[in-house]
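Before anything else, here is the set of structures, which you'll find just below.
Throughout, read-outs are computed from the coordinates displayed, never taken from laboratory work. The shown structure was predicted, so the numbers you read here are calculated from the model rather than taken from an experiment. Cβ atoms are built from the backbone, for glycine too; each structure is taken alone.
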Structure P
């Protein structure tokens, strides 16, 4: 006769569940809002008490005391995960910025570097912030995660350590042209190549200057979706952007049926310059009514094979 003993295993703690969830996602950085989301998921799944903001803060304090996370300087509410799986992995600045402002989009020179449109590794991080979040959710979450949950804070730190962060703000109806990039396997929002090219010509000072902008356009020729770029230009609905983009496309020997229509709408004026921040030059494109206010040898780089 056999006697079978049943041993009741202790219920797994909330902190253990949370650390497993972070490990499953290979997260090396997590914000206070993400801990709250994860805690709520676990509570629903295991019939724990549904956490409020105070319980979530208590969880973060426990994880900090146990050495599983540590705060990131200069960015309140964002933590570096220091458990064994994450302790040897870097914490990419892009992910840190995204956790601190989960609706923001990495842009300009940072986006150009991500898409391999430049050989330069920018010393700053460029980010665009919008007043609303468009159709974006914080990455790694679902609409159900935000039922009865407050919207995450949108933190805009000026630096991370020695790295400056350059923030831009733009109109909500220009909230388009984004994709998802990855660093260390973690996702972040970034402008797609076509939007990156247009932002470069709109704000050359945020993409290394006009000479670097022209090099970026040249480098993008083989991966450029011309129809998408044209659609974006028309969504901006700016005559000057049509002139600049149209001139650059034709100089790069890229054709599209809409270019003649754009050229017909070109308007001459003191602001009709290829390089927005350079002085006006008498050298110009008659077709695009655009002052070509950059040295000719720089423009010739667009022609080189």
Structure Q
């Protein structure tokens, strides 16, 4: 088996493993109440990322490289694995942190709001976004350039596997970190871990419907693989608790946006009241307290 085949096998195994844990823990049945609209958005975005966006980025950067800098093809192929991983972390993961952070600004929010419109957490939410959110993501194009320069093979495959392991785990309905916080002997390890990678507790806070409870932090915790970027750039919030609700207030008040508006804005625009998915629209700034609380989902106190 080559590196790509091993990577794909491991990714499929991880997705299946997390899906099983969502079901076995009964978290999926009790918390994931998806509509047909949700399912279409998540399915079509997953397929488009695999079949359209990633191939376009890799093929285009390869063609541009061969045209503009043919002498640099494979220039980094002899780098040690740790140097390749280091440049991937900077060029892919750190740039994704900033792209994610900028996507919470009024200008780019319409390209990212689909990720937050889900009223549940699950691995199915992982790639839920606007089509152009990924097509314009700098890290995806930088990664394509690194592949052209020779940062590939097993190093790139394992980097992708580890990154997806963390990201899938951070979105999973099964909160794998929750029982670990209760084990006194693991407290030092968890203190380090939750400051190094994205965990369910820190990433669920990012998806919270409100910040009023002191747990939600949807204007921070932007890290994907590494949470350390949030610590470095001042956007971290760690509580070891989980928000009661996730989603968007405006969807609760005015109804869910259609999947095709969420996926294909700005080409398809919404006519809903108080929408960000049309020219001249804006992020809803109404009161957070209008959304009623339901059953608590709080975890351990830090």
Structure R
């Protein structure tokens, strides 16, 4: 029997609704389920000398076929970032976003299978930012804001996480002292909007929320645990060209393996007028400004002052 990979894989994903698999995982299932057909495929090819070669070939073919089939099967979807994962769903894009948010809000009797909440992403992001960029980060809680402008007066004003990068961490002490006295170029300030899931239904809303609340910073990023679909990433790249907001795919299993899918475009100057509004309206952002001021006064950033408790030891 000749392997009909296209049909086998599509049926497999349909029978595992909503579950996400890499091409390699699907290839391993095919190999385990259809060993005779796989051995026949290997024997017919001079290039496939070992089972490892066969698995690699199956994974490559599966990935290529699934990408081609997405136009024909709307329920067949992929995640972006590495490794790319494939799944089949009967939910619309908007329904997927709602389901992810509802699952995060629901208590679970099984602690090992508790749905990840957006708040759970913040310490993972803090770990990645420190290990990858040396950025000190701090959570901004919009609930600690004044409400004097009305229910929606501060909508999309605050990022979820802010950061400070010490450009002179490796500089000689005399150079650091000199810069502290005579320049404001010792730091770069970062802003992050964090989401559980970005797909075609909410990509523009998420992006422009990030545009709105990061206009004050040197770097603005949209961060997501899942980004689904090539069209979604294509849209993010088009929006980046106009607005400069970068995109980070956060690996919740291993934050060190997170990826900058789109590097943010740097703004040369901080918008201190906007920073002043945020500091006036929100106590967390005011604390962030105080920490930056303290850094310039002392030349040092204490990790205990930032959201770094579980990331590094002071």
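Where does the value 19.5, 56 come from, among P, Q, R, when Rg and Dmax of the Cα atoms in Å, for residues 42-137 alone is the thing being computed?
Derived from R, not from the others.
Any idea which of P, Q, R comes out highest on mean projected area of the Cα convex hull in nm²?
Top value of mean projected area of the Cα convex hull in nm², among P, Q, R, belongs to structure P.
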Q.
Quick check on the output: 22.5 is mean count of other Cβ atoms within 10 Å over residues 170-177, derived from one of P, Q, R. Which one produced it?
A. Q
**Q.** Comparison of P, Q, R - label where distance in nm of label points 7 Å out along Cα→Cβ at positions 210 and 258 is highest
**A.** Q
